[in-house]
Structure I
Amino acid sequence: MSTEPPPSKVQTPDALHPLANAVLTTDRTWRVTFFNRPAERLLGLSEEWLGRVLWDVVPHFHTTGVKLACQQATTAGKPTGFSVGWPLDQRLLRIQVFPVSTGMTLCFSDITHRHRNGEEAPAEGTVAKYADRIVELTQALAMAVTGLDVVSVVEDHARQLFGADGVGFWYRDGEQLTSFGNAGNTLEFVNWMKETPPPPFDRCPAGEALTERAPFFISSPAEYVGRYPHMAHMPTASGKKAWAFLPLVTSGDPIGVCIFSYNRPHAFSPEERNLFTVLCGLIAQALARARLYDAEHRRSHELQRGLLPRVLPSLPGVTTAARYLPAGDGAEVGGDWYDVIPLPSDRVALVIGDVMGHGLREAAIMGQLRTAVRTLADLGQAPDELFYHLNSLVGDLGDDYYATCLCAIYDPTSRLCTLTTAGHPPPVVVHPDGSRYFPDLPDNPPLGTAAFPYETATLELPEGSLLVLYTDGLIQDPTRDIDQGMAELSRRVARTREPGSADLEALCDSLLSGFSHTDTSCFRDDAALLIARTCASSPQDIASWQLPEDPKAAGQARKHVRDQLTTWGLEELVMTTELLASELVGNVIRHAKGPITLRLLRSRTLICEVTDRSLTMPRIRHAADTDEGGRGLQLVAALADRWGARCTDSGKCIWTEQSLAADKSAAS
């Protein structure tokens, strides 16, 4: 006997158990996958026969010709029916054989009494008529993932099964019913139902079906009005003349109602009522499962969107716009992300990444990476060092996780952009004259794959250049590989970008629609898009001086500051900035090594920088009352709005920021 679990446990739940006729199903290899209780009694079956070949389970099928008829039906792909004498008890059985996608369905009915009375055997029994469609419906409901999937399955299968003209789904919310799916009803009626106050829960047929937890049938408008005179307008408004109200109950909890409606009066036969009862349980189980998925899917997307920037910052160095689109077709959340990080001295980091895989775990890793990038960038880590630490972070998560990432750090004072990639496709660079290209970046591996020194590339960007960063979910699909997608993106950037256009939001939308992704359900993978337009600092806002490695340098720094701030009309900041520059230069002379460079930047804030050739980072000391030194950085921290230090190619840079007078007066 096969040790595999019988497919019936998944594909055919007890949907056919309530039927009076005997039903047996097999897979494509003729192994028994399901039989109901009448079949168990008729054929002498037991649970141990599940998974066995049908001809071994019921040897009489050889002698009665059933085996040959089943094989012929499979070959022809069409249902067949015949009558056979049953050797065990001399009964005459009518057997209907239905080929289905997963194998075969056999329906048995005892016609001995009809035969003895001279009655003609029916061409098709009630179960035989419906069995094939019920099996297909059961399988389709088992495949339904979302609540809308369940609605679609019922519309496609159950309406045909019962010949209904309309179907509607209503969720129960306390003592109210809320529509969430309708088919076969006019738009005017659906809108009218939304605007009309609902009747009391205990005084409407849907509420009565839920209260009694049993299907409720109304065969004509006259019966409807007779039962519910206060709702006499309903048959006319809906245009329907018969209804079946099916309560959807799971684990004793009534979750909603499914309503089948007919354009003509309809007398519900006992067999139909029995099948409707079966359908209640099937739909309720599928819908309860789908609601759990919908709730989890909604929470997952809320989590993921919460991990992405709510609003991109407004910065002097770049103008940015971004889009994130989740995967469609019921896919789980992914790990695509982007960020725009302000850095000292008006620099900015543009970051985009993709954690491989889908699910809450990947979304959580995405959040960890974004937080780590922000923290390391705020600490002044160089790009290669930053990626080294990111690689260690992903590697510590295990061998099953890896991610791609691209970081572009743009400095508006030099118009230089430093790019570092970890297995991520390069951005599209578009110059103001319309020329575009993909920069040749070092071939660094994805994060989490290997310990590797990350290399960087540096570009000089004219003012007004565009950087288009993206993830592979935007450009790659089953009909297009990543190289084709990159080429297509470059062409679409050229076509959609108008010279001098400042609307990056419109450019984002144009690129997405250009890739035929206006409907997010088209995305098989989630996708992120980040576009930045560069802006260069004005030379009139930058002043720089070389200072000697001598104690006199502090005095020279104060004079340069005083003269430059007077030229800029920032006399109110002269005293504070003189103290800051003097302390920073004195700190280099005492603890570091030159040459020393002093630079002032006039931007949204006043920025003062002192650079040297030492790699030793400054730190604030807690000086004792008797100490003569150790209070310089404490003074810097007290005078400046912000201060910090970062690594440079040749040493380090200590910087401070002060609000301009207009900003201070506005704040007060």
Structure II
Amino acid sequence: MSQISSFDHLSFREKLINATREFFSISLVWLFLLFLLSLLELFYNTLVNAVQENFFRLLMYSCWMDVLLWLKWGAVCYIFYLIFYVVHPKSAKFTFKTFICFAAIIQTALVLYFTTSLNLLGADLFSYSLQDVQQTLGASGGLSVVAVLQFLVVVAICISILWWLPGFIKLPWALGIIYPLASVIIFFTSTTLAWSQISLQTTFASNLVTNKSDYFFTSSYYYFFPKTDYDVDIYADNYIGIYDNLDNSVVDYEYLDESNYPFYHVDSDTDVLSPYFNLNEKKPNIVIILVEGLGRAFTNKGAYLGNWTPFLDSLSTQSLYWKNFLSQGGRTFAVLPSILGSLPFAQSGYLGMGEKMPNQLSLLNLLKHNGYETSFYYGGDASFDNMELYLRRNKIDDLIDKDKFSTNSGLLPETNGFTWGYDDEALYAKYLNTRPSDSMAKPQLGVLLTVSSHNPFKINQQQEFYDRFEERMTQLDFSESKKQDYRAYRDQYASILYTDAMLKKFFENYEKRPDFSNTIFLITGDHRMPEIPMATVIDRYHVPLILYSPMLKRTSEMASISSHSDVAPSILRLLKSNYQLDLPEDTSWLGKGLDTVVNFRNIHQIPLIQTKVNMKDYVVGTYHLNGDRLYEILEDMGERPVNDSKQQKSIMDAYNGFKQKNAIITNGGKIIPDSVYIKYTN
């Protein structure tokens, strides 16, 4: 009673002084906890993820990111603290400390997520259904006892420090007022973003020092309050001229009716693939193999992490091989609409539109219109990410996922009661055993999506491929020190070796079929596996494309850049040139078609989407825009930062033009006229 009474007799100035002093003391402990969590995160990642950069340099950057988060929240917390303090001082302390505890819990959880997946968790969390989240968590290892214990220990330490340390901090109140004032300046200054720029050797290191809570809440804010103020008129006569400052080979389409069909344009009739083929009289089978996580970083000759795919490397020398190829997305949700439909992303990926996906033409329904039988094979659950819905809307003939496998043989090992489904060996066997191969059968378009090289990277022949992993490191002439670093990712590399071995077995078995000689195979990755640290931002999208067929009359290795969205147009033009397919003259393809120039160049404008809510990458010519940063893409697909405001403005304008068009689709716009869709899907 006496304490409350004495507080009531304090003047407003004295209350303000006391509140400011106590708030600053607790806030300094909050900053200390942020530093402590960053220190623990760096130590932990040094142990489990073989961090290569200087530890103290990383700690310096990490602490700076913590300071920026601390400053962003300072003024808001101060205002609420004062309000609570005027009513009841103890309640103010308790509420603020509780807030910091929750902040520490969230930060710890986000750090554990990053350490396991090497992905920053942002607003993409809100783009998945509860069922998808549960499946991903379960199949990826779920919440292990060790992880839960680590989490509880860290949280207990934070709570103990928070309730014990503030009482020992006695600082002048005038010093405390600087904190909320600095917070206001930081919050409203345009230089905040510049202060948060990180210059480190690898994308992994940059992500490591990023404050995970700041990334999550910033991403979430822009998810619920997206920016839509694009300042480019996509209908202006000089829109194509937006590329004048870029590579002269980069040109735009001739659009037909952008206000109603923003991506509808006159199609090119350039067939670049026919010169490489001696095609048979009968239409060829097309087999597209989408390999989970197959990144160029560890695939084939010249891979900077080493060549972990000896069979694919050998196959690429007998093929048309694009070594500088890009996936359209950083996760699997983007691969089907990109490679089959060359489609835009809408708000959360094209598949994220669900039942609102507008009608569109694709490799599936157009080839079906021209006498092909279409099929999709997946060892997992095809309803994940709305893949099944997309395929059904594209008139797929046969859809085989894990529910259509008749035995448990080939099921991937369970983790906490979950499994992604069937391994690659079972998937390929299912395809070979169920697809017709006789000469009287319809021509086939088969799409296969693998799952064995997905987190948690547990396979049925685990020990055999652990042994192969050790053998491969010796074959690659790794030093003992380098071998030790790579063992931190033994499961990932073992799954890659398994994937490569099963592809070899698939081709050996396919060669025994009578239709082998009349089949065109395409092999690519859906995206680069993120669970092995990445060197650059573009690395996430850098995948190989191998086009192999017994009908090839010559092979070639292309250094020119193309992407998933270029596949469908080129396959259709090849078939149209040789078999007079009935195809529309005007299309909505995002891609212009594969570039077969052997030298390094890029004639495409390539939008990329890393996660369902992270659409900030755009490639034009040899430039890569990543948010507010501009990079030059080098011949080995490395990147270097570019400080060229004029060039960056040109590319940003081009990207904003794409985003305006994309927003029309998000808001209910159409891809193609209904009459065109009906004509080619009836």
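Laboratory data are not the source of any read-out in this text; all were calculated from the coordinates shown. Computed from a predicted structure; not experimentally measured. Cβ atoms are built from the backbone, for glycine too; each structure is taken alone.
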Working back from 0.15 (FRET efficiency 1/(1 + (r/R0)^6) of positions 80 and 256 (r between Cβ atoms, R0 = 41 Å, to 0.05), computed), options I, II, answer is structure II
Computing P(r) over Cα pairs in 10 Å bins from 0, in percent for each of I, II, the value 3, 14, 24, 24, 17, 10, 5, 2, 1, 0 comes from structure II
If helix-only ellipticity at 222 nm (-39500 (n - 2.57) for each DSSP H run of 4 or more, over all residues; to 500) is calculated for I, II, the one returning -11000 is structure I
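Can you rank I, II by relative contact order in percent (Cα under 8 Å, 6 or more apart) and just name the one with the largest value?
Going through I, II one by one, relative contact order in percent (Cα under 8 Å, 6 or more apart) is largest in II.
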